[in-house]
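Structures follow.
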Structure I
Amino acid sequence: MENSKPYQPGWVDYLALGFSFFAVVFSSWAALSVASYQTQVPGESLWPLPGLVLLLWVLLAIFGFVSAYLCMNRLTVKWQRALWVILGTFIPLMILGALSIGTLVFLVFLLFLISTLIFSIRQRAMWLVNLGFLMLGGVGNLTLLLIIISLSNA
């Protein structure tokens, strides 16, 4: 039996985790900024829209950071796939919020994309499977956003 050393994260792993952390910080700051601006506009309500979407955005960023942390420390494929699903959830936010929060979400998407790609390269990922999880996250979040929009208009 071979003596295998436990995996020690390198500086590249910490760099990827740093990108995820900055994505959380930026999305939290941007969501609070948009929310504070929305409350200053007379006659506009923060709830349910855009409040639910902003809350979803921040929660997705937090889940993305936690997944990146667990991906770095546990090196299992499920956390890497969770990163791809979470990355996919930002795509509908960018498309539906193209004229409002789309550019801010795009910056968070780029930070998570860099982090996810670093972890995927380090773990020798199966790219086609991961692209499927990316699309799964996108379609799932698009469905959730459309339900939120339809319920808010009712």
Structure II
Amino acid sequence: MDLYAFFNTFSSALASDDALQTWGVSNFGKPVMVLPNAESANLPTADSMPYVMLESPGFRRSQLSLDQEYVIEAWLALSCAEMKQGTGGNVREPEGVRLICEMMELVVNAFKGALPKLFQIDEVIGKSDTLGMLPEVHGAVAFTFTHLSTMGNDPLT
């Protein structure tokens, strides 16, 4: 599978993932927009939220390994100005942070469900941040995948 086809597997999976899209409609009244290869000069506006923007894919190869590594990063954004009472009587927290954490988990699950044969997820790193820009809340999820080399149907080790 070439790099771009691999990348498109995940943008299609996000756009058609029932759990993610139902979550968007339930919490924001509209589906989650998926933006593969978005241009930095033409970034989506707050009206486009919630969205998942996928960075163009990357890879790493080595003469030390037959396997190939791929990297895809997803940037998430939503808008939620609501503050919720936290644990304890004197804690208030942005509801958007809880929502972005839910959204990150849904993105991870969609990626897992779309994983092509002979690929495995090696690492997932996620983080959320208000960036001091409330009501906007952002998250990022970085995926590292390995494509296992094969001889016939058997992975080479």
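Suppose helix-only ellipticity at 222 nm (-39500 (n - 2.57) for each DSSP H run of 4 or more, over all residues; to 500) works out to -9000; of I, II, which structure was it derived from?
II
When distance in nm of label points 7 Å out along Cα→Cβ at positions 37 and 133 is calculated for each of the structures I, II, which structure yields the highest value?
For this comparison of distance in nm of label points 7 Å out along Cα→Cβ at positions 37 and 133, the top structure is I.
In terms of relative contact order in percent (Cα under 8 Å, 6 or more apart), which of structures I, II is highest?
Looking at the calculated values, the largest one is I.
A value of 1.7 was computed for distance in nm of label points 7 Å out along Cα→Cβ at positions 93 and 125; which of I, II is the source structure?
I
Comparing mean projected area of the Cα convex hull in nm², for residues 45-84 alone across structures I, II, which is largest?
Ranking I, II on mean projected area of the Cα convex hull in nm², for residues 45-84 alone, first place is II.
Identify the structure, out of I, II, from whose coordinates semi-axes √(5λ) of the Cα gyration tensor in Å was calculated to give 33, 16, 14.
II
Computing FRET efficiency 1/(1 + (r/R0)^6) of positions 29 and 117 (r between Cβ atoms, R0 = 35 Å, to 0.05) for each of I, II, which one ends up highest?
I
Here, each number is a calculation from the coordinates, and none is a lab measurement. All values derive from a computational prediction rather than experimental measurement. Cβ atoms are built from the backbone, for glycine too; each structure is taken alone.
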